[in-house]
Structure P
Amino acid sequence: IDFIKKEGTQVLFEVHCSAGTYIRTLSHDIGKKLGCCAHMVRLTRTQVGSFDLEHTLTLEALEIAKEDGSLSSKLFPLEEALNFLPVLRVKEEYLESISHGVALSKSYLETFPDRFEPGHYFRVFGDNNKILAVVEPVVTQDTLPSMASEDIVFKPKRVLC
């Protein structure tokens, strides 16, 4: 937490935090520690993942871009927007199945990530270098050695093609 400034009864501070941090709760807890009833007046997310305020547009700017036909030029390509997700390599012969929402068995995978567990997502690319799907593990990497080749390892979270 970095203190920025104080004006009257209001305090401005900056927090660098991970996903899942509740800033409203943090504000309330700070107030309790100070012996007062604090609450949040405004929240500005300055960065989410690799995106910061420099890469944002207002809703008004998006509306104008939609009206003048330039909206697609304002948006990041999906491959760039999801570049924070690791890539899962799938054997070429199973790519079409994935585009139909089929879960990925152990035999579908070309390589295995060093670490994975439910709640962590991976990108799967098609043969055209476009993201085919975002998938989520249903097991951890520790269970992989004891699994049969037909056992499901990843399930599709979103099919994108």
Structure Q
Amino acid sequence: MRAVARLESRVSEWRRSRRIERGSLEKFIEFAKLFTDRCHHGKEERCLFPCMEKRGVPREGGPIGVMLYEHQLGRQLISRLEKAAETYFNEGRGLEEVLTVCEDYMGLIRQHIAKENDILFPMGENVATEEDVDQTNACYEEVELREVGEEEHHRLEKAADEI
């Protein structure tokens, strides 16, 4: 959420100044791709969702399906943001597209986190056994080490403050 809050502040600044700070935007895109998607969403997709499915929570037509759809939507928005940023920095046009995509992504992430906290995670806690919790936590650690590693995780957390 820190990275989204920082981006929100930056987008307001960029709207006022009509100029985007390249370093901040690039750090945000990197954070979104590596930390939010590969690490956080990767943990859910490889660990939490299979556990919940094993306990009877359907993949389609429920919260898991919604989360997967939103993960894909987030990936599409970040891809659009990369293209819009490239156009803006290389050709000097497309400021509004960059800002709009940033705002769309921030809105998606805020809603997504609320759904996780209010629906998905409580549902998972209701169906998971102690063994499931232990296995899921071990899986989380494995995914994090494989996808980003401890040093990269700390670097990305620091980068979130520099957006």
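Since every read-out is calculated from the coordinates, none of them should be taken as a lab result. Small disclaimer: the values here were computed from a predicted structure and weren't measured. Cβ atoms are built from the backbone, for glycine too; each structure is taken alone.
Between structures P, Q, the greatest calculated value of distance in nm of label points 7 Å out along Cα→Cβ at positions 23 and 103 is seen in P. Which of P, Q yields 0.20 for FRET efficiency 1/(1 + (r/R0)^6) of positions 31 and 127 (r between Cβ atoms, R0 = 25 Å, to 0.05), as computed? Label of the source structure: Q.
When relative contact order in percent (Cα under 8 Å, 6 or more apart) is calculated for each of structures P, Q, structure Q gives the greatest result. Can you spot which of P, Q the value 0.75 was calculated from, given it is FRET efficiency 1/(1 + (r/R0)^6) of positions 55 and 71 (r between Cβ atoms, R0 = 25 Å, to 0.05)? Working through the options, I get structure Q. For FRET efficiency 1/(1 + (r/R0)^6) of positions 79 and 151 (r between Cβ atoms, R0 = 30 Å, to 0.05), which of P, Q scores largest? Top value of FRET efficiency 1/(1 + (r/R0)^6) of positions 79 and 151 (r between Cβ atoms, R0 = 30 Å, to 0.05), among P, Q, belongs to structure Q.
Please state which of the structures P, Q yields 8.5 when mean count of other Cβ atoms within 10 Å over residues 15-22 is computed from it.
Corresponding structure: P.
Comparing Rg/Rh (Cα atoms, Kirkwood Rh), for residues 7-94 alone across structures P, Q, which is largest? Present the calculation step by step, with values, prior to reporting the outcome.
Values: P: 1.15; Q: 1.13.
Largest calculated value belongs to P.
Given a computed value of 10, 36, 32, 16, 6, 0 for P(r) over Cα pairs in 10 Å bins from 0, in percent, which structure among P, Q does it belong to? Answer for the origin of the read-out: Q. If helix-only ellipticity at 222 nm (-39500 (n - 2.57) for each DSSP H run of 4 or more, over all residues; to 500) comes out at -24000 when worked out from the coordinates, which of P, Q was used? Structure of origin is Q. Each of the structures P, Q was assessed by mean count of other Cβ atoms within 10 Å over residues 87-94; the largest value belongs to P. With Cα Rg over 2.2 N^0.38 Å, for residues 47-118 alone derived from the coordinates and found to be 1.59, which of P, Q does the value describe? Label of the originating structure: P.
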